[in-house]
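Structures follow.
Bear in mind that the values in this text are calculations on the coordinates, not laboratory data. From a predicted model like this one, the values you see are computed outputs, not experimental measurements. Cβ atoms are built from the backbone, for glycine too; each structure is taken alone.
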Structure P
Amino acid sequence: MENFSLTTKNTLKVTENSFIITFNEKLDFIPTQFIMIETPSVVRKPFALGEWFNDLAIGVEVIGKGTAYIVEQKALKVHGPLGKGFVPPSGKGAMIATPACLAIAFDLHQRYDCDVFIGSVEKLLAEIPFEVVYGNDEFVELLESLSGYDWFYVVGSDQMEKVAFDLLRQKAPVYISFNEYMACGIGACRGCAIQTKEGIKHVCIDGPVFRGDLVWN
């Protein structure tokens, strides 16, 4: 893990509360690895690394003072890259994500040529290169229609991920990016422990991506 600064190149508003922040710097990382970003409070916040049209990027959903601070800054103090990262199995894959996870989606699409589907409850305010469905019923219909894939990767809210897992698990292996609270990002605080069929795992160092069937019944 390294400590360094990232300087903002552009902030793209995707929905009323979701943004893609691109940076001037480059960084080597494995897909779905993350950085911990310092905020004025004592708590650091984890954000998955991604890409947006050749720029290093993260997605941010503003849900409080800490995330609002991150969107407003021109330079951020960060720690990383952290996490095990995700290298998908062979074959054709599909990624299902929310608007706040577009940077991760773009990175995986570029690296592995997977298809990307975005589910949103709000109209997007920016043009994106992926298929978007709006509303819960439409999202379920999309998931039910997907076929011919060798793996799925799902990232979003806890509820969205569980719905997707339940509807896709019989079609192909489903990989989930888990959202447990992280305080340190390096396995020291043990705050992100989850029970799996292989025993206790820590999202920050063993994940954040796990096969859904190793965690959920």
Structure Q
Amino acid sequence: METIRTALEEVAEFGTFFALTIGGGAAGWHDVRADYATGFADLVERTATRYGTTEMRIGASIAQLSHAARLWSPVLATALTHGIVPDLTRIDRADDGPRLRLPTPEGHPYKNPEQLFDQVVRRHLEPLAAGLRVKIASRLLYGNAASALAEAGRAIVAARPDLAEAATELVDHLLAFPELAGKGVLISPKLAFRRTTCCLYYRVPNGEKCGDCALAGR
């Protein structure tokens, strides 16, 4: 327990999406699996309102992309820096936003990319996608997962350049899983990514195409 706590506290310094609240009281938090059953309904609506759009599929896409980043980032970072993976079987979400908490920090030795894919995609992103109340293409959602994965790797390399080779190899392995294959490609040694789908952010008022957008340059 102390090993995974130490690892998570250290990688939290890499950026906002790497930070998981560890332990503490249950007040203000709830099991994120309850959100998956309702398709993140409250967060989707809140996200759409925040960006000034009435298109709930845009709110769903942006909320899911943010959640994917909050899952991939600490998982990749602890695997690369400490050879340990946090157990995300039980994870809480803040009642008032997207922040995540591990009620009881537990970890397992890092074995292979399949272990990470299972933790993030199969246990969390796929149940979330299954519960969405708005129609949104699965290809787009997996594209968001791939984009969040690549961005997590890029942020790790920015914080720890010595991990560039290992991070690139790991991200490449994960992008080769059938669900993520064809959703984008790494285009530089610093893990710059070009996706083949669009998260729809450009459709919000004053929105623009993201740096990895498939529509960039069009």
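Miscellaneous remarks
- When relative contact order in percent (Cα under 8 Å, 6 or more apart) is computed across structures P, Q, the figure 19 traces back to P.
- For the set P, Q, ranking by FRET efficiency 1/(1 + (r/R0)^6) of positions 138 and 186 (r between Cβ atoms, R0 = 35 Å, to 0.05) places Q highest.
- Here mean count of other Cβ atoms within 10 Å over residues 90-97 was derived from just one of the structures P, Q, and that gives 19.8; the source is P.
- With log10 I(q)/I(0) by the Debye sum over Cα atoms at q = 0.24, 0.26 Å⁻¹, for residues 18-65 alone derived as -0.89, -0.94, matching label from P, Q: Q
- Value -5500, calculated as helix-only ellipticity at 222 nm (-39500 (n - 2.57) for each DSSP H run of 4 or more, over all residues; to 500), assigned to which of P, Q: P
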